[in-house]
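Some structures to go through are shown next.
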Structure P
Amino acid sequence: MDALTDEQRACLRLSLVALERELERVHEASADGAAPVELDQPIGRISRMDAIQQQRMLQANRAAMQRRLQLARAALRRFDEDEYGGCVACGEDVGFRRLEAQPEAPLCIACQSRSEQRG
């Protein structure tokens with residue numbers, strides 16, 4: 001399963017650690033903006049609707065960040081268990097180019113495509 005060189009593994013581990021830290025930082029920094037919009041604020045109806053829309057977009061972004069953070073942490077666990085780089089669905093190599101672009105990727109391209117087609 002280990003088609004990655006030691007140098008590639010080291011580079012990818014550093015990328016994962018940096019990604020985890022950055023996602024944690026951004027997630028924490030965006031917490032205030034995801035708070036509910038107060039209905040008794042002295043702003044107009046359109047402004048309130050804009051505020052609610054912005055809040056929902058931020059909540060969706062935070063949920064996506066949280067999911068990516070979970071994937072990064074799972075990838076780091078796979079690293080510790082010497083299973084990183086293999087597709088969690090089929091066991092084939094994920095490939096360095098894919099992991100370089102998305103180091104938290106748990107699936108090879110073929111399994112990812114099948115997963116997306118199923119919805």
Structure Q
Amino acid sequence: MNNSGQAVLQILNYYKLIPKNLGFINKKNFDLKNSLVIIHDDVDIEFGKFKLSYNSRSGGHNGIKSVLNYLNTQKFNRLRLGIKNDLLRNVIPTDKFVLQNFNKQELNDLNNIFDQINFNEIFK
């Protein structure tokens with residue numbers, strides 16, 4: 001996951017969402033708002049909550065750092081899904097916490113969370 005930028009770049013190139021003739025300067029300002037949504041976990045958001053952001057920094061998320069590095073732009077949509085769980089988080093270091101599996105209740109709750117997300121709104 002920490003190297004996900006390479007895969008994202010390859011997918012965007014495969015589907016021709018980044019024109020090959022862009023120079024470095026233009027690529028830096030290339031806007032992927034209507035082409036890309038990165039969905040990722042966020043330990044600073046309570047489990048069950050989500051936030052949509054655009055044109056933002058990594059917030060310390062290593063996978064997003066990789067995407068920013070490979071794409072050379074932060075102009076894309078991000079859907080940040082909260083995974084914060086104080087009981088686990090206070091006992092387990094963050095790097096280990098994010099690698100934990102969801103418990104049964106959380107897995108059930110995920111379906112409700114995804115039902116709440118209107119993906120059509122993201123690409124407006």
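Bear in mind that the values in this text are calculations on the coordinates, not laboratory data. None of these values were measured; they are calculated from a predicted model. Cβ atoms are built from the backbone, for glycine too; each structure is taken alone.
At a glance:
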{"item": "Which entry (P, Q) yields the derived value -10500 for helix-only ellipticity at 222 nm (-39500 (n - 2.57) for each DSSP H run of 4 or more, over all residues; to 500)", "result": "Q"}
{"item": "At a computed 0.5 (distance in nm of label points 7 Å out along Cα→Cβ at positions 4 and 84), which of P, Q", "result": "P"}
{"item": "Among P, Q, which structure scores highest (criterion: distance in nm of label points 7 Å out along Cα→Cβ at positions 12 and 92)", "result": "Q"}
{"item": "Parent structure of the calculated result 48, given that percent of Cα pairs over 17 Å apart, for residues 60-107 alone is the read-out and P, Q the choices", "result": "Q"}
{"item": "With P(r) over Cα pairs in 10 Å bins from 0, in percent derived as 12, 39, 32, 14, 3, 0, matching label from P, Q", "result": "Q"}
